[in-house]
Each structure stands twice: as C-alpha cells, then as structure tokens.
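So, here's a batch of structures to check.
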Structure P
C-alpha cells in the first residue's frame with residue numbers, strides 16, 4: 001500500500017513538472033536571492049522584525065497546512081527550520097493559486113517577506129512573494145511512515161538525514177572531532193602530511209589488503225592499510241613531528257566495529273617513547289571529549305565513562321594470568337593452542353601464539369575494562385613494528401586504550417628503529433603468511449633500507465575516528481558514524 005502511494009505521488013509530481021516547464025523559464029534555476037539563513041533570523045528575530053522590511057530566505061519545504069486563503073508551512077535550510085505564512089491577500093490570487101497547484105513538500109523555494117509573531121507566539125515569516133528553485137519529484141519518506149529501515153538508512157543516507165534529525169547531529173559531532181584533532185596537533189607543532197594510498201607493499205599493520213592493478217605501470221598495487229611506513233620514513237628524512245588524517249582500507253569482515261574503509265589519525269614524534277605518549281594521549285582525549293561533548297564524562301552502552309586523567313594501566317601478560325590463568329612465558333605455541341580450545345575459543349589453523357593470546361584477551365579480559373584503560377606491554381608476535389622492552393624481550397613497548405568492555409580505541413608504541421631486528425621481524429611475519437595468515441604484515445625492503453640510514457628514537461600512535469565518534473555519540477555500529485558505509489549490493493544494483 002505504501003509503495004503504491006509513493007508511485008501515485010511520483011506520477012502526480014511528474015505531471016506537475018511537465019506543466020511547470022511550459023509556464024516557467026525553468027523549474028530548476030541556477031541563482032537565488034538570499035539575505036539571511038534561518039538561524040540568522042532566529043538568533044536576532046526581534047531586531048530584524050523592527051529594522052528589516054524585506055527578508056529573503058531559501059530552503060526546502062518540510063510541511064504544508066492549507067486553510068482556505070491561508071497556508072502555513074515550515075521552511076528548512078542547513079541552519080534550522082522556521083514557520084512561513086502564505087496569505088492570499090499578500091502574495092496575490094494568481095501566485096497563491098500557483099502555490100497550491102504546483103508546490104509540494106520537499107520542493108525548494110525562495111521567499112521574500114517580513115517577520116511577525118503569530119497569536120500563538122511563534123516567530124514567523126510572512127511571505128510577500130516566492131519562487132520555485134527546485135522541484136522534488138519523489139515525496140519525502142516521512143509523509144507516509146518516516147525512514148526506519150536500517151538498511152535503507154545506510155544505503156540512502158540523504159533520506160536518513162532528511163528524516164532523522166539526530167543523524168545530522170552525529171555527523172556534525174564527527175566533523176568537530178576531526179577539526180579539533182587537526183587544530184590540536186597543529187598547535188602542538190606537528191606538520192600535517194599526505195602519504196600514498198596506492199602502495200607497492202601493504203605494510204604498517206596486521207591486516208588483509210585490497211589489491212588492484214595499474215595498467216600503465218603494469219604492476220599490482222595495494223590500497224593502504226595504514227600510513228605508518230611512509231610517516232616513519234619522513235622521520236628518517238628529518239621531520240620530528242608529523243601527522244596524517246588518513247583514509248585506510250582493509251579487506252576484512254564487516255561488523256559493528258569494522259568497515260572496509262575508515263579514517264584514522266596517525267602521528268609520529270621523534271625523541272619520545274610510549275611512556276611520554278601515554279601522558280600526551282590522556283591530555284588529548286580529555287581536552288577533545290570536553291570540547292566536543294561539553295564534559296569529560298560520556299554515557300556509552302549503559303556505562304558512564306570518564307576521560308579525565310590519569311588512566312589505569314593493565315599489563316597484557318599479567319591480565320591473562322589473572323583472568324584466565326594463561327602464562328605466555330610458560331607455554332609454547334602448541335600448548336597455548338590447546339589451552340585456548342579448552343577454554344572455548346574457535347582456533348583457526350593459521351593462528352600463531354600471538355593471535356591466540358589476543359583472542360584470549362578479547363574473551364576474558366577486555367569485557368572487564370570499562371573506563372578508559374591503558375593496555376600495555378603486548379607480546380612481540382602481535383607487534384612487528386614495536387621496540388622490545390629491555391628486560392622483557394618477548395614483549396614490546398606498546399599500549400592500546402580499551403573502554404566500554406568492547407572498544408579498542410587506539411594503538412601506539414615506541415617504534416622499532418633497529419633495521420636488523422626489523423628485517424628479522426618481517427621474516428617472522430612472512431612465515432605466518434606461508435601458514436595461510438592473510439593478515440600477517442608484508443615484508444617491506446624499502447622501509448628496512450630507510451632504517452639503515454638511521455631513525456631517531458620515535459613514538460607512534462594511531463586512532464580510528466569512527467570508534468571515537470561511536471563512543472562520544474553513544475552509537476554502537478560504525479555504520480552510524482560513516483556517511484556512506486560499505487554495503488552488500490542490493491538486488492536492483
């Protein structure tokens with residue numbers, strides 16, 4: 001029934017458009033007249049009501065209520081929504097008749113008029129004249145039932161934005177987060193840079209890449225999984241503080257926490273280690289959340305999270321011993337695999353000791369970490385680019401921030417700058433690739449060569465923007481904070 005209503009409405013509007021093309025120069029003019037946005041008017045209504053005799057606004061009609069010779073509407077632009085009153089005696093009989101016959105909810109119109117307050121006390125624009133500036137052929141979803149279907153919301157985000165006012169707020173918050181980060185790092189003396197998205201080696205993270213082919217060069221290339229290698233080459237080249245707001249791509253499963261393309265902030269800071277970076281990260285997140293959220297406390301998934309420093313620290317190895325009785329130093333890979341199976345993990349044949357340890361952490365430790373917490377000192381198998389802890393050679397100087405029992409917000413470490421050790425780590429990753437691990441890091445000879453020229457002690461950091469925005473907006477799927485998430489093609493596509 002609903003679909004029939006939509007089809008009938010579309011047919012009616014197309015017939016109106018045919019008539020309009022014969023009556024107007026065009027129902028889609030290129031230029032409009034505008035003196036104020038709706039927010040301009042609402043912010044200074046009393047003064048404008050007294051001093052301005054001709055207000056010009058443009059926007060989309062969101063409602064039409066006709067009462068004989070009077071019609072009340074709501075006009076919306078990006079800044080807000082406001083009531084507009086069309087009176088037959090004011091716009092003239094011909095124009096009023098045209099409005100009734102030709103104009104629909106969803107159309108964009110330009111209005112000239114004056115301001116007044118209705119008897120009910122609502123600030124209103126009294127239209128003196130108007131012009132159609134864009135005819136909408138399809139009715140907006142809310143006319144019938146609103147837009148509720150989740151799949152349609154993600155697939156047709158423009159309709160989602162029109163139908164659900166809270167969605168726009170989420171993406172405005174995302175924009176504020178990105179802008180704050182850019183300003184913060186610039187003020188801290190970091191240089192923003194761009195590194196290649198098309199790369200010859202998919203390195204810089206443990207992830208499966210997308211592969212493509214460049215015809216002119218007759219070579220295969222990969223979409224970057226991380227900007228890390230190039231950013232560290234800039235440190236080799238003499239930069240000391242660099243960052244990139246990087247779009248990254250990983251050919252992995254899609255779920256509530258993962259989308260094949262995503263945005264992350266990565267930065268590298270010469271002459272710092274992961275201890276210094278933890279202090280910097282606490283301050284960054286505290287100031288960011290305060291600025292965007294208005295408070296350091298965020299309600300997320302029925303928990304109140306407080307981003308005020310200092311954050312608790314949990315050692316990776318000690319947490320596994322405490323929560324599931326697994327001591328990584330006592331057991332070899334075969335024994336760890338056996339224990340994991342006994343504890344109910346579905347272990348894949350290509351998993352190594354580090355991967356199994358990570359899955360044990362996710363099952364037994366992570367759900368207990370609610371407030372922002374530093375998880376520190378990861379197994380070396382999980383961190384092929386991080387520097388070893390001097391007195392614990394099986395672990396590295398690395399941290400993640402865990403919160404809400406599910407979110408791994410960021411990843412950072414003291415960078416490995418020993419070229420011989422780095423080459424050895426790449427070879428160990430290559431063995432995992434031979435076992436069938438498609439996420440193992442690929443060997444990067446160019447990066448090893450760069451390290452041979454010398455890289456100073458350096459700390460590096462990466463954080464996914466989507467997960468941070470999920471937390472601040474109390475949403476629980478990355479698709480809610482990506483304007484156009486990756487989706488399986490629909491049947492008609």
Structure Q
C-alpha cells in the first residue's frame with residue numbers, strides 16, 4: 001500500500017523511524033518536565049513502549065516499501081539507503097532500546113530520571129542511522145551521535161566512583177579511536193574525491209593497481225577504519241574498555257551497549273567492508289579479520305573463565321561473541337551466507353543479552369551485588385528468573401534448540417563456504433570452552449546454597465521483557481528458517497545497485 005506515493009512520502013518513509021524517535025524524545029522530555037517526581041516511572045514506560053511501537057510501525061512500512069521502485073533511490077542526498085539490511089538492523093536497535101527502557105524502570109537513580117531515557121532514545125536514533133548510512137559523512141555523524149550518548153550513559157551515576165570511571169574510560173578510548181577512524185575516512189575521501197561509499201570501490205581499485213605506494217595508501221586507510229570499528233564491536237586489540245565499562249556502568253546501560261551498539265556497529269562494518277574495498281584488497285582485509293576473529297574469541301573466552309563478577313564475565317563473553325561474528329564478516333566477499341549469518345546472529349544476541357542482564361538487574365536489586373555468587377540459590381528463590389537465565393546462557397553457548405545454536409551454525413557454515421575451514425574449527429573449540437563458564441553460572445543458581453532464602457520477585461515490566469525475549473530465542477531456534485530467509489534478503493540488498 002506504500003509502493004506508490006508522492007515525492008514527500010518517498011523522502012519521509014525511509015526515515016520514518018528516525019522521525020518517530022525525534023518526536024518521542026520531545027514527548028519524553030516534556031512529560032518529564034511536568035510530572036511529579038513520584039510518578040516519573042511512567043516516563044520510562046512511555047519511552048520503552050514508544051520505541052517498540054515505532055519498531056512495529058517501521059517494520060510494517062519498511063516491508064511494504066523496501067525494493068519498490070519509488071523507494072529505491074538515494075535518501076537525504078545519498079546519505080542513507082532504504083534497503084532490507086537497514087530495516088533488519090534498525091529493528092534490532094529499536095528492540096534493544098525499547099526493552100532497555102523497560103528493564104531500567106526499577107533501577108535506583110536511573111529509573112525515574114527522564115533525561116536518562118532521552119539520552120537513550122538519542123543513542124538509538126544514532127544507531128538506527130548507522131545501519132542505513134551510505135555516505136562517509138553520515139557514517140561518522142551517526143557513529144558519534146550514538147557514541148557521545150553512550151559515554152554519558154556509562155557515567156550517568158555521577159556520585160558512584162565505578163560509573164564515573166566507566167564513563168571516563170569509555171570517553172577516552174572512544175575519542176582516541178574516533179580520531180583514527182575519522183583520519184581513515186578523510187584518507188578515503190582524499191584518495192577518491194567522493195564520500196558516497198558505493199562510489200569508492202572503483203577509484204580505490206585504480207589506486208591499488210598503481211603500485212606499491214597505492215597499495216600502502218589503501219592498506220593504511222583500511223587499518224585506520226578497522227581500528228574505529230574494532231573499538232565499537234570490542235574486538236581485540238581494541239577491547240580494553242569493555243570489562244571496566246560493563247562493570248561500572250548502570251546495568252541497563254551495559255545491556256544497551258552490549259546489544260544495540262554492537263548490532264549497529266556490525267551493520268556499519270558489514271556495509272563498509274562489503275562495498276567500499278575493491279576486490280583486489282580482499283586478500284588483505286579478509287585475512288586480517290579472520291586473524292582478529294581467532295584472537296578475539298579465544299582471548300574473550302579464556303579471560304571469562306576466571307571472572308567472579310557476572311557483568312565482567314558477560315563483558316568477556318561479549319568480546320568472544322564479537323570474535324564469532326567477525327567470522328561472518330571475513331566471509332563477506334566469498335558468500336552471501338556471511339552477512340546473512342551476521343544479521344541472524346546479532347538478532348539472536350540482542351535478545352539473549354537483554355534477557356541475561358534483566359535477570360542480573362533483578363538479582364542485584366535484591367542482593368545489592370553483581371557477583372556470580374549472588375546468583376546462588378536462584379533456582380529455588382525464583383524458578384522463572386533462573387529458567388530465563390539458563391535459556392540466555394545456553395543460547396550464548398550455542399546449545400540446541402535455542403537460537404544461539406543456529407546462529408553459530410550459520411557463522412561456521414559461512415566460514416567453511418568461504419574456505420576458512422580452520423577458522424570454523426577454532427570457533428567450535430572456543431564454543432566448547434565457553435560452555436564451561438556458562439554452565440558454571442547454571443551450577444551456582446541450582447546447586448550452591450545461600451543463607452538468604454527470601455523469594456525474589458520481579459515487576460511486570462521484567463516479566464514481559466523476559467517472556468518476550470526467551471520466547472523469541474526458542475522460536476528462532478525451533479523455526480529458524482523464516483528468520484534466516486529474512487537475513488538472506490538483507491544480505492542480498494547489501495550490494496544491490498541504487499538507480
């Protein structure tokens with residue numbers, strides 16, 4: 001019903017979600033201004049439900065217009081693309097943003113702060129644009145819009161030393177890598193004379209074929225751009241900020257950083273590496289990404305084994321998950337299974353980590369700590385919370401029939417199809433190692449005892465989030481076909497020509 005429309009609609013519909021988020025941001029700030037402090041919990045409900053409604057409406061509109069001739073052209077002067085890849089990753093970040101608002105409702109010093117939700121919506125807006133960016137200027141603007149908001153959110157608890165430290169470390173590391181990233185983008189513009197990422201490959205190919213100096217120039221730009229992406233996805237050796245920020249930031253912010261930020265960053269990474277670099281340079285960056293994948297997943301899993309804090313353990317787990325996902329990125333040029341596997345895995349990862357951190361928040365509100373030992377006896381104190389945590393951890397570990405199993409299967413299959421059999425083997429071995437520390441947490445919940453035997457209860461908001469996320473994990477595992485077909489369509493739209 002949206003396939004034939006006016007020029008105004010053709011300009012507005014591709015940025016429908018961003019317009020909705022801008023209006024929602026104004027509504028949230030206005031409501032917060034006039035509400036009594038005792039009733040400001042409703043601000044979070046408005047923000048969370050609003051983001052989820054925008055997601056649903058944008059999904060309906062997007063599925064009706066993506067691929068239609070009237071909406072196939074460049075948007076905002078070529079700044080963004082309206083394709084299936086943008087739609088699927090925009091859906092992910094809106095889900096993560098909406099659910100994060102809901103799990104923040106009962107967090108002390110956060111749940112009743114309207115500015116917290118306003119900043120979170122602004123970060124979601126930036127991440128939404130990251131997934132659709134098709135111009136170097138929009139790439140950097142959207143990335144920094146999201147990043148600056150995340151720096152503020154990480155240090156939101158100004159009176160808490162760990163939160164202030166997390167915000168400062170995140171800002172310092174982020175500013176440094178942003179400088180490297182921007183320098184890499186400026187080199188690309190200087191080499192080619194254009195900022196449209198779909199117009200960069202041909203002149204870069206000419207430069208690459210011009211001799212040693214041209215090859216050095218392209219490789220230098222590649223390394224600088226990869227440094228920026230490496231920081232955003234927490235890949236080794238740009239991962240140093242992750243455990244401290246995950247531990248020190250408010251737990252809802254940790255959940256948001258680990259899901260929405262990572263999904264948006266991988267969307268941008270897939271688009272840039274899928275279309276910018278000429279075929280002649282593939283031998284450089286695919287091998288480099290494969291090596292980064294091995295080091296990242298191995299280091300993340302090994303360091304997670306010795307953690308005693310649940311948030312730090314999930315931080316190193318997040319590093320390992322980035323390593324798995326880089327397998328799909330390394331296979332970009334050889335098979336469409338690569339970007340499809342990345343999209344499927346990120347959707348699974350968003351739902352899984354939201355569920356895991358929701359349980360951490362509820363337990364932390366009761367026990368006052370984030371240590372793994374604080375989960376002792378959870379199987380008896382709150383069977384449903386323990387079950388949700390088990391499903392989340394087993395999904396991260398790749399245990400069937402949950403979504404994480406098929407997510408890893410598709411990534412390993414993409415690596416094998418691209419000729420990286422050795423990479424898939426290392427990935428399988430790492431997945432076995434990861435199961436140890438995931439099952440250790442399960443053992444603590446069901447076997448270990450605690451003196452505090454009081455039942456742990458969660459508000460209805462947490463119940464909705466946990467039920468929805470766990471149900472989605474089961475459905476994506478038992479009925480993986482439709483979800484993966486959607487991801488394959490997104491992968492096919494990556495290099496589709498724009499008239």
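Hey, distance in nm of label points 7 Å out along Cα→Cβ at positions 213 and 277 derived from one of P, Q reads 2.4; which structure?
Source structure for this number: Q.
Comparison across structures P, Q (criterion: distance in nm of label points 7 Å out along Cα→Cβ at positions 205 and 301) gives the highest value for Q.
A value of -24500 for helix-only ellipticity at 222 nm (-39500 (n - 2.57) for each DSSP H run of 4 or more, over all residues; to 500), calculated from one of P, Q, originates in structure Q.
Taking mean count of other Cβ atoms within 10 Å over residues 253-260 as the quantity of interest, name the structure among P, Q where it is greatest.
Details: P: 14.4; Q: 29.1.
The structure with the largest value is Q.
Where does the value 1.00 come from, among P, Q, when FRET efficiency 1/(1 + (r/R0)^6) of positions 261 and 485 (r between Cβ atoms, R0 = 30 Å, to 0.05) is the thing being computed? Computed on structure P.
In terms of FRET efficiency 1/(1 + (r/R0)^6) of positions 341 and 421 (r between Cβ atoms, R0 = 25 Å, to 0.05), the structure with the greatest value among P, Q is Q. Here FRET efficiency 1/(1 + (r/R0)^6) of positions 117 and 325 (r between Cβ atoms, R0 = 25 Å, to 0.05) was calculated and came to 0.00; which of the structures P, Q was it taken from? Structure of origin is P.
Taking FRET efficiency 1/(1 + (r/R0)^6) of positions 45 and 477 (r between Cβ atoms, R0 = 41 Å, to 0.05) as the criterion, the highest value among P, Q goes to Q. Sorting P, Q by mean projected area of the Cα convex hull in nm², for residues 101-364 alone from high to low puts P first, with the largest value.
On distance in nm of label points 7 Å out along Cα→Cβ at positions 85 and 237, which of the structures labelled P, Q is highest? Can you show the working numbers first?
Values: P: 6.4; Q: 2.9.
Max of distance in nm of label points 7 Å out along Cα→Cβ at positions 85 and 237: P.
If Cα extents along the principal axes in Å is computed to be 71, 53, 43, which of P, Q is the source? Attributed to the structure labelled Q.
Every number in this text was worked out from the coordinates using simple rules, so none of it is lab data. Just so we're clear, the structure is a prediction, and the values are computed from it rather than from any experiment. Cβ atoms are built from the backbone, for glycine too; each structure is taken alone.
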